[in-house]
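What follows is calculated from the coordinates using simple rules that are stated; it is not laboratory data. Just so it is clear, the structure is predicted and the values come from calculations on it, not from any experiment. Cβ atoms are built from the backbone, for glycine too; each structure is taken alone.
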Structure I
Amino acid sequence: MRSTPPALLVCVLAAAACQDLTNKPSPYVLLNPVLDSLFVGDQSPPPVVTYYDGKGGSFNPTPSQVTWSSADTTISINSATGRITGLKRGTAIITADVQGTQGIALIVVSNTLDLTLLADTIYLVPGDTFTVPVAVQKKSSPPDPAPVVSYEAPSNAVYSMDPASGLITALAAGGPVQYIVHADTIAARGGVYVVADTGGKFFFSVLGTAITHVGGGIRGVNYTRSNGKLAFRLRGIYPWSGTTQQVVQITLPDSILGPGPYPIDSLGPAEAAIGFGQPAAICAPPRPWALWSAQSPAITAFSRQDAGELDITRLDTVASGVRISGRFLYLAQRTDLYTDPLGILTVRGTFVAPLVTDRTNCQ
């Protein structure tokens, strides 16, 4: 059985197996698994290939019927056999071509000692605290003790950082001020912004069969739902326009009145069609839910049951209005891989956002 270490965090968005799994009138190819990972220097057998003819028939092609290719030199793939070799840390899409029809999968390569910051850019307000989340991987046989992780920040007036735990305490507006995380002989760097006004900034990561690591603008709104009461929506967008746009959205059935943890539950595709063709999920939220979507490639993922939490750490009135700050962490299931465990994505981030009230209409 293949070893699958945690996915690397990289500054790209990759689509693995964006195919629609319903019956198609034209041929298509699916790879299994759609996500695989290995260490630098390791080799892995090719994914299982299934060709669907678009007429209800399917078959597994012989090796001679498949031509393999890789979109990145991070991955070496034998064009005849599909055997995969990890050459350097990173990600790449591999493609299997059968009779002119292509299927894709995402391959993640880790260093033999690997350190990933799961939230390297952090937004806080004065008084906030946040512990930097990290993932450390080490290939050894037999297994060595886990690497010792330590944290380092320069002397500054913006925040303090505990060197053993990575706990950040925001002190005063400013930034970005860099910090460094060490694990044995390797290190990774991140930055902290402490925001004094209403903000409107967030940074987030997505891990799984889609990988992204970006930030943008964000806004919180207590809005009028269909019964006249107020619901809440936190919506962050990267960037505001263009074909690379991504959206993080968290919707609660009731308004936000103060700090606290707010659980995130599930929402199925039947309850909220892509593009919100069924507005009841917004105008009459059945429960707390969240999504992540990307425009290119087109991916939408809805939160799963008991998927995570929105943590509002501060709600303050400042000169420019009302602001909230906090963080979110939830699991979301891709709609195009809704029955596949590899379709689960982990979405996390930090934010400082203006909070407004809109009593005009549900939107």
Structure II
Amino acid sequence: MSWNRTPIEFAAMLRRLVAALALVLAAVHVHTVAAELPGRFDTAQPPMDRWTEDRVLALDPANISAAEVRDVLAYASAPRIITLQGSVALITMEPFAEYLAAMGYPESRLKDPRDGSLSQGSFADSSQLAGTVAWYYETEGMMPMLIGHSQGGMLAIKVLHEFAGAFHAAIPVWNPVTAQSEQRTTIIDPLTGLERPVIGLKLPYVAAMATGKLPRVLLGQWEILGKLRTIPDTVEDFTGFSIEWDLIAGTLPGSEKYHAAGSAHVRNVELPAETSHIAMPRTRYLAGNPVTRAWIDSYDPASPVAAPPAGPGIDASNIVHAADIWYSVKKHWCLGAQRLISSRRAAIAAKGGAG
């Protein structure tokens, strides 16, 4: 290294060295703390220094801007998102997962850790999927979110009833990396450090797109048929998207709406009749168009919704459910990161350390 530098150049070089050292120390600190805290925190998630943690804690989960996604949340831990496709294998949720990644969600939290896929089948065992959710929560420290299309929405709802104990007295933990049961029905809660059963776990957010009762009848899925529109207390926020005249789902005007069995916050969003049941997951293009992306970034379900953008070269046919889901994903990403930071700090304080 040459020392023949001006004072200004030397000062700039020194600042870069200090910044690099700070990043290394932050990573070592997070790794050490994670190893000492309850549960099996996933240290593969990006390390955060105190300043970044403070910025995350200062966010308003109900009002996350595009800049805050890029400049703050991008450096925070993120919950796993499991996207569940419908019954027709050719129509996957991969385009929707790609849309979430293009909007700023970490792609690693959208991929299956075993095969890297961005879409999961909906003919899976609901108990096994519930056990997988429990494994992610224990391992990564954050409760996953479920987004399902058509039959995938049914499976997501069935998982909620699994956690409510509707089908089994106990649910085994399922390891998605080894694709094997761990032969236990309890986990160490990563936020409390206490052992607890898988039954009773509560997801932050679940969305069901174009999930109807008619296919449940045709496929003989009787055990979920009477529960399909009732959302138990095992989710904080649930949103059900229906198309006004959806002959595939059998959803016609006046059809039964989703409703809460108790404390869950349940929303019903009715989409225009021209919305395609089959094409609903095809949303990747919305993130690439500056006009549609700006509309999505400004979307807030608590405020009057502006008319979708229109004009040459603009396809807004899937923009409403794409924007609504992205809003909820941002919100629960923020809430999940804030809970994790608060839990880690509380654990450090309890050990008499500095955080």
Structure III
Amino acid sequence: MNNFFSNSYVFSEFTHWLDFVVVVFFAAFVVQMIYFIGIFSRFAFYKSKEKTVSSFEPVSVVICAKNERENLLHLLPEFLSQDYPTFEIVVVNDNSVDDSDDVLKAYSFQYPNLKVVNVPDNDRFYGSKKFALTLGIKGAKYDNLLLTDADCKPASNQWLKQMSNYSEHKSIILGYGAYQKESGLLNKLIRFETVFTAIQYFSFALCKMPYMGVGRNLAYQKEIFFKNRGFSSHQHILSGDDDLFVNEVADKYNTQIVVDSTAHTISIPKTSFKSWVRQKKRHLSTGKFYKFKHKLFLSLFPISYLIFIVSLTILLITKTLVIPVLSAIFIRILFQLIIFKKSINKLGEKDLMGWIPFFEVFFLFFQPILLISNAVKRNNRWN
């Protein structure tokens, strides 16, 4: 051991500031490996258990729509034509000023299982998606709820069947809400962020610590909604009808995940960087309201990665412990690629594989900028 470090570095004596950099580097490396091996691998190597559907319980699909004429016109029939015995589609028309009402009226004649709930013109609740969603849930006929957005479409006509197949004693189902694949770097950036978020919340759910879901593809039962008094504890917060609600009610006993490709939803992504940043800032604004343990675990991974990169740069520049440092880099990249490859294959996002190192570093520095920006300026409308 002494010969290995001779003439280059003496680790045990802590006589130089680089001693502390080395300790910090390897500590960050260990934390990163704990996340990859102990947490993210849960989803990467997860295999869905084959579940036969013994009974098809009636389901209410709730969709909030605000000025979504085009999306309702083209996407709503895909929800209405699901392969499922008994279900209804509840569309909450949230004071739309376009022709959404006309589209919904036309489809109501064609599809008897379409129910339209109109949000009253009330200044107090104007712009509140949670209020609109609450009205939709109250107006829903059935106890099993499945939530999605007006700009989404199901990946198949088996979506409803998959996302309503509760395991025993479960009352929440977390699904994957993908974004449509299109050309351009922005599209890949959006889909990478979506994939990484999914890897995190699926992995933590499999570790018996569910902390969020996405409103584009989320199922739960009416009982748990009303028992929690709906969104009352965070009604004043613009976002959080999905992640804050799940953060509040989900536990290690009542939550399951569904990742089958037929159970995904596909959303239309933003087409400009500015609009995507606005959306991203709105999503990030809810993170500070998570439970402390969730904030701790979610922040420790990027912080340790930032420390890893900074200390790595210092050690390479000073040519300190070059072989051990390079070995640590190789091990991290190897585990990252294995876990990410299996995860993105599971989510149908194989084309993102080559972009992972670049996007990961981008978000490491870009996300803090958005958090600072949120502290300066707040949004007050959900759409």
**Item:** Parent structure of the calculated result -15000, given that helix-only ellipticity at 222 nm (-39500 (n - 2.57) for each DSSP H run of 4 or more, over all residues; to 500) is the read-out and I, II, III the choices
**Value:** III
**Asked** Out of I, II, III, which structure matches 4.2 when distance in nm of label points 7 Å out along Cα→Cβ at positions 209 and 257 is calculated?
**Response** I
**Request:** Output the label of whichever structure in I, II, III has the greatest value of mean count of other Cβ atoms within 10 Å over residues 57-64.
**Result:** III
